[in-house]
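I've put the structures underneath this note.
Please treat every number below as a calculation from the coordinates, not as lab data. Bear in mind the structure is a predicted one, so any value in this text is a computation, not a measurement. Cβ atoms are built from the backbone, for glycine too; each structure is taken alone.
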Structure I
Amino acid sequence: MQAGAVVGQASFDALWWLCFFIVIGLFIAIAYLIYWLGKLPGETAHARGHPQAAAITVCGWLGLVVLPLWPLALVWAYSTPPGRELKPPPDLAGIRAELETAAARIAQIERQLGKAGTS
């Protein structure tokens, strides 16, 4: 009867550790969810080029403490202030082309300076 009790105890220990890791995983998941919810209005406002994005970010984080502020911050992030247009996201392809053009011009100027220095 003693051997059966040891086998039962071993399975109980394994079950306890499994539950322990599940609970730890749930705490980590809930902490990440709270972090993600806190930064969501601010990231949305920044991505949309909202002129009041910094204030929306603060309101989103405060909304985790004062709950009515969070939905307000999210709605605010998606709204456009009257009389203002949202800035479009940057044209990365255009910026890259301008950078390559500037690099070519700098290389040309360096070549000309090199020729002038040897003359």
Structure II
Amino acid sequence: MTGWLLPLLAGTATGVLSAFGVGGGTLLLIYMTAFAGLPQDQAQGINLLYFLPAAGAALPAHARNGYLERRVLLPAIAAGLACAGLGAWAATGLDGTVLRRCFGAFLLAVGLRELFRREG
């Protein structure tokens, strides 16, 4: 009966963080792989489906508040689409262990950068 409660809470928390632009999808990946026991490639696919409605729900508020820099919007979208396609193609050919290690290295690098970054 309560098997749905933890996934619901994780989805809620990461949805709120996604709306703030914090990277809730990354946290959702951590939840799904570390706590829900899903393989990395399956968690990535679920995360992609999760991101679409979460971004769609947050986008109108960000646009209404003037948080979209129109000058960089199209180049960023074009680069993001191209790299997402390339990354998805590469990820489907990689072993799950390699994906987990790459993701872990990415999280470690970002965490260290945030830990040692100087404000100013």
Structure III
Amino acid sequence: MSGSGLPLRALAPDVCVAPQLGPEAMAEAARLGFRSVVNNRPDFEHGPDQPTHAALEAAARAAGLEYRFLPVDGAYQSPAQVAAFARLMAELPRPILVFCRSGARSARLYLAALQAA
């Protein structure tokens, strides 16, 4: 997953986290070998300039990626959200790219899902 213009941080050999991505990043993610993308950022969390999950999903699917939308609050992720994230990690083809505003909540979800397993 190296040699990318995407701001990636590896959480595991086959799971990376990133800050907010735009639709144009989906083709790059596919080129890098990702097979799935999970968006943890609610639509319009900080205003109308943020890409919607519908636009991101369309771009991801056009690039041949699996796409899931699991919006969670930046300050709190419920046990049900952690369980839903764990299911996504178990079901989706890897490598997986997960993102939110900064990457922090996606990383927290990943670590919480590991602890809950």
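One of I, II, III was used to calculate distance in nm of label points 7 Å out along Cα→Cβ at positions 20 and 52, giving 5.0; which?
Values: I: 5.0; II: 2.7; III: 1.6.
This figure was derived from I.
I have -0.30, -0.85 for log10 I(q)/I(0) by the Debye sum over Cα atoms at q = 0.11, 0.18 Å⁻¹, calculated from one of the structures I, II, III. Which structure is it? All intermediate terms of the calculation are to be shown ahead of the outcome.
On the way: I: -0.68, -0.96; II: -0.47, -1.20; III: -0.30, -0.85.
Matching structure: III.
If helix-only ellipticity at 222 nm (-39500 (n - 2.57) for each DSSP H run of 4 or more, over all residues; to 500) is calculated from each of I, II, III, which structure is the one that comes out at -11000? Before the final figure, lay out each step's value.
Numbers: I: -28000; II: -26000; III: -11000.
Of the options listed, only III reproduces it.
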